[in-house]
1. Once percent of Cα pairs over 34 Å apart is calculated for every structure in P, Q, which label goes with the largest value?
2. Assuming 22.1 is mean count of other Cβ atoms within 10 Å over residues 134-141 as calculated from a single structure, say which of P, Q it is.
3. Figure out for me which of the structures P, Q the number -9500 belongs to, where helix-only ellipticity at 222 nm (-39500 (n - 2.57) for each DSSP H run of 4 or more, over all residues; to 500) was derived from the coordinates.
4. Tell me which of P, Q gives 33, 21, 16 when you compute Cα extents along the principal axes in Å, for residues 86-149 alone.
5. Looking at mean count of other Cβ atoms within 10 Å over residues 262-269, point out which structure of P, Q has the largest value.
6. Once distance in nm of label points 7 Å out along Cα→Cβ at positions 38 and 230 is calculated for every structure in P, Q, which label goes with the largest value?
7. Taking mean projected area of the Cα convex hull in nm², for residues 54-173 alone as the quantity of interest, name the structure among P, Q where it is greatest.
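What follows is calculated from the coordinates using simple rules that are stated; it is not laboratory data. This one's a predicted model, so the numbers in the text were calculated from it and none came from an experiment. Cβ atoms are built from the backbone, for glycine too; each structure is taken alone.
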Structure P
Amino acid sequence: MPNPPSNSKGSDYAAAGVDMDAKYRAVEMMTAAVKSTYGPEVLAGIGAFGGLYDAGGLLRSMHSPVLVASTDGVGTKVELAARAGRYEPLGEDIVNHCVNDILVQGARPLFFLDYFATSAIRPEITAAVVSGAARACRQAGCALIGGETAEMPGVYLPGQFDVAGTIVGAVDRGRILPRPTLGPGDQLIGIRSTGPHTNGYSLLRKIFAGTPLETVFPELGVTLAEALLAPHRSYLPVLAPLLARENSPVKALAHLTGGGWIENPPRVLPEGIGAEVQLGSWPVPPLFTLVQRLGEINPREMYRVFNMGIGMLAVVARDDVDEVRRQIPEETWVVGELVAGEQKVILK
């Protein structure tokens, strides 16, 4: 990376609200964490105009390699994190959200790029967010090869910031999900979430607007901050072994993000196939029942906004249910099935 100027104090840019020295300090603080995600495939990372990643070895190992890309943000969860002073989990949030989004198409992550924008750079906060992203990338076997830290006074209010990211992965064309064999009778296996993940936070902030984040509700057993800011989990560790099998029994995956149960499962269903979900077939975590009670929210709205304790759905043939559940190293639930009909979800 270029050598920083000796001092930006008194410069016209600093007078306009942009502190270049703070940006360089943030880069210095995050460099070790970012480089810890590098493997021999990374040819250029921090300091380069663009990240360079040699994907030749992996792509040559596939019959017909397909690149899969996704971009997303953490949303208004950042405001709660700022109030609580917990920044590092936001980096995990954005990486894991993106990892899950390409996982539902059968892809493994290759590399990630982060974007952090704020009114005025505070190096410790920026470095904490990026360090969290680096940790999640290491866990996913994904290189954090670049990103952007943008200081934009006048665009963001003082103390406000945003976190987003882009991921690129790869999948062999013959293993892309969903598979064309989806049909009536296929079963929906639910895998637990770690909380609201990164969705529904505008509503959560409204409901808990007057409640200190240190509050411990008896049904939660932890502070409100801990319950609301639990990182968005990655489903790669529990699903990758199943997807890697030559004849994987997984026909489709649905990541329950924005739009919850109503909008996400139909995204992987073919025309003429719907899904029936049996309410009560899994334990809804107490946070969601608390939110519904305090906000007096219609049950259907809860399932449209939140994941309600299930962050990922796996669709498998009825005969494969027991085997798949044995292969997933945690408790899962059969929560419904595919049916002939409209391409939508019916909550029963």
Structure Q
Amino acid sequence: MRQIQVALLGLGNVGQAFARYVGTTGKRDSPKLTIRAVADSSSGLVLDPCEDADRVLTFKEQGHSIGDLACGALITDTRAFISALSNAGISVIIESLPTNIATGQPALDLLTYALSLGLNVVTVDKGPLLHGFEALKEAARAANSGFAYSGTTGVSIPAELSGIRVFEIAGVLNGTTNYILSEMQERGLPFDQALLKAQADGIAEPDSSLDIEGWDSAAKILILAKSLMQGRAELSDVSRTGINAGTQALIQTASKTGKVVRLVARARESHGRLRLSVAPELVGSDSRFFSVRGTSKLAVFRTDSGEITSMSRSGRDAIAQTIVDDVTRVTAGPIY
């Protein structure tokens, strides 16, 4: 079995989920991933920890600095940490720092630097792609580095889209809001109770504003448009309406006509311009979005060759497997 040595840049919920996942499960035909280095803004940077990944995670959960687990020299600077990876035989850096949709920093500069050194990069962080998509792609091309970001778009981009023109994308891209809407429509819960249930179930963050205000969906549709439609738009160009207690009136309207409400993100070409939007929509049984329930996500890509769909589920194991798949792809040959 092919073995790949990786570094984690970020040990929050996603980083921890990935570390546990690769240690216990994964696809049988996937390569064996070994976590050789960990950088965490709140508890230190470690190259070649003395303990295995499970012990590192336990140490962090107990409130200790993972820097205390370093067997070699302690690294205190993130750029120095990145510089040391290649010499240590580590080929992939997986980045899951807290998302900064306002500027993309500090991850944008760190990822650009990693790519320039020839490291393969896999990210689940939308911020850098919102503010430096073209720059990151160029850095990867210049150094012949692999760069993958399937974890930032809600659904994986189908391989069939390679080389064909995509003129419209529509998707239910946020599992949290879809879960809340499902609870409101299937269980009759008011918005506030549905949100509290999503938080209690570990689906919504304590501060769920990025989800319910539509920012997450807006970021995902923008990244998809940049990837597939050569979109030169900014996040501020996305017309955005989220969900709230007022969405109940729209749900009541939908129920009278046998429809449901979904938060739909759209990107389409119109008169030479790229138009982007996120808004609750009434969806009938003739729509692919009608049966997308709970935390499931689905996107429809309209192309010159017809419609192509991609569906995914939410959850820690799902995002962890997405990262594994991206690592497999970038180490099989440069992609950007």
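1. Numbers: P: 31; Q: 26.
Looking at the calculated values, the largest one is P.
2. Clearly, the read-out refers to P.
3. Working: P: -9500; Q: -11500.
Of the options listed, only P reproduces it.
4. Working through the options, I get structure Q.
5. Structure Q gives the largest value of mean count of other Cβ atoms within 10 Å over residues 262-269 among P, Q.
6. Q
7. Q
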